[in-house]
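Structures for review follow.
Derivation of every value follows stated rules applied to the coordinates shown; laboratory data play no part. Values in this document were obtained by computation on a predicted structure and should not be read as measured data. Cβ atoms are built from the backbone, for glycine too; each structure is taken alone.
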Structure 1
Amino acid sequence: MSQSIMYDVVQSVAAAVAARFPDLPVYTEPSPEGFTGPCFFVRLLKSEQHQELGRRFKRNYSLDVGFFPAAERSRESAYEVAEQLYELFWNFQAEEGLSPGAGMSSEWKDDGTVHLYLTFQHFVWSPASEEIKMRKLQQEGKVKDGV
């Protein structure tokens, strides 16, 4: 199982946001100085993995798409952007077989930022074991009544 799947999930979401809002910067790494709005910040909050059957695992990826509005239109633009993000991710088709937004919620902070929390599901397989399961098989058989 590759750790790059997590990176690909974040990049796919960031690319979708950038395509929907081409005039606004989209960051995937935190800025030490903070963000100057309007801009987006996409980050992976949490990932979980549960064994389903044998070598099959179900992963859940929880992401935060934060929108930092310009100071002069903070609440108004945050409402507009939240609505557009819901439309964007309700049927989002990412690479690697991710299901569309399995769960979405949004939260408005006191500083005017809005955070859309997304959850995606993905099934992965662990590699098969290389060990030899059986060394030798001997089979005997007889024909009964010529049949």
Structure 2
Amino acid sequence: WGGLQASPELVIAFIPSESLVSSAMEADPGIMDYAFSKRVALASPVTLWSVLKTVAFSWQQDVLTDQAKNLFDLSKELYQRLSMLADRASKLRRAIDSTVTSYNEFASTLESRVLVTARKLNALDESKVIGAAEMVDASPKQLTAVELG
């Protein structure tokens, strides 16, 4: 057993009768200690039932521990990915802000400089009217959640 990573600390030797265990203990009171020194536990039907229930409970706890570790690992991975997504959302918001600012500067230049000259040309030929460019008043919403900051 020593070569296995998750080896048991002892082997259970099932003795199918309570009276056999009792007789063995009467004949040799040190038999239990000797068996334990050899990493063997003597089990009667009653004690085997208790041992099996304990082992089953232990396995259930081990499964729950593995599931909790998996849940923790997945939560950590999700948080890292959400953090990266928040960084990208922030970068996108700044790009949208920059685009809106550039468009508004364009519209302002169009109205204050280009259309002024175009209207002078229009006075020479009034067949076409150029409309005014509309300003964009909206800006992207800031992300305010602590996790997304």
Structure 3
Amino acid sequence: MLLMLIAGAAITLMMLQVTADVAGKYLFRQPVPATFEMVEDYYMLMLVFLPFAYVARTERHIFVELFTSKLSPRALAALEAAVGLLTLAWVVLLAWYSGEEAVAMTVERELREISGGYLFIWPARWAVPLGCAAMALVVLNQLLKDFNAAIRRR
């Protein structure tokens, strides 16, 4: 839930900054510096990756039941467990490799040149491994429930 609050704050800040940028540009001929870079390097990463765990926990992702609607509860639970294993493997790998990149960019103090200075972008690199690691925990929990259901259902 904390990650969703951070993502919500990010979308609110993005909205305010973009509005201020447009208003400043057209009313005062002075846009807010680094708006494009902040949206691209910070806000979008937070909006995409931080809600992963919440979406997985609330099962708000897209389901297509075309082939699964006729499955027995046990077969459906087994299928969901298999998909859960694949999902877990994917998000763990994504968390691991993006975490390695985040560490490397943190050590390097990655920055981006903007008009009038520099913008540190290494902190934003942590949104990807953080969101994926949180999703991995949620998927692992659901996977254990699915395996249990597949074993017990008939």
The value 11.2 for distance in nm of label points 7 Å out along Cα→Cβ at positions 26 and 114 was derived from one model only; which of 1, 2, 3 is it?
2
Given 31, 13, 9 as the derived value for semi-axes √(5λ) of the Cα gyration tensor in Å, for residues 34-105 alone, which of the supplied structures 1, 2, 3 does it correspond to?
1
On distance in nm of label points 7 Å out along Cα→Cβ at positions 90 and 138, which of the structures labelled 1, 2, 3 is highest?
1
Comparing distance in nm of label points 7 Å out along Cα→Cβ at positions 42 and 74 across 1, 2, 3, which is largest?
3
Which of the displayed structures (1, 2, 3) returns the greatest value of distance in nm of label points 7 Å out along Cα→Cβ at positions 10 and 66 on calculation?
3
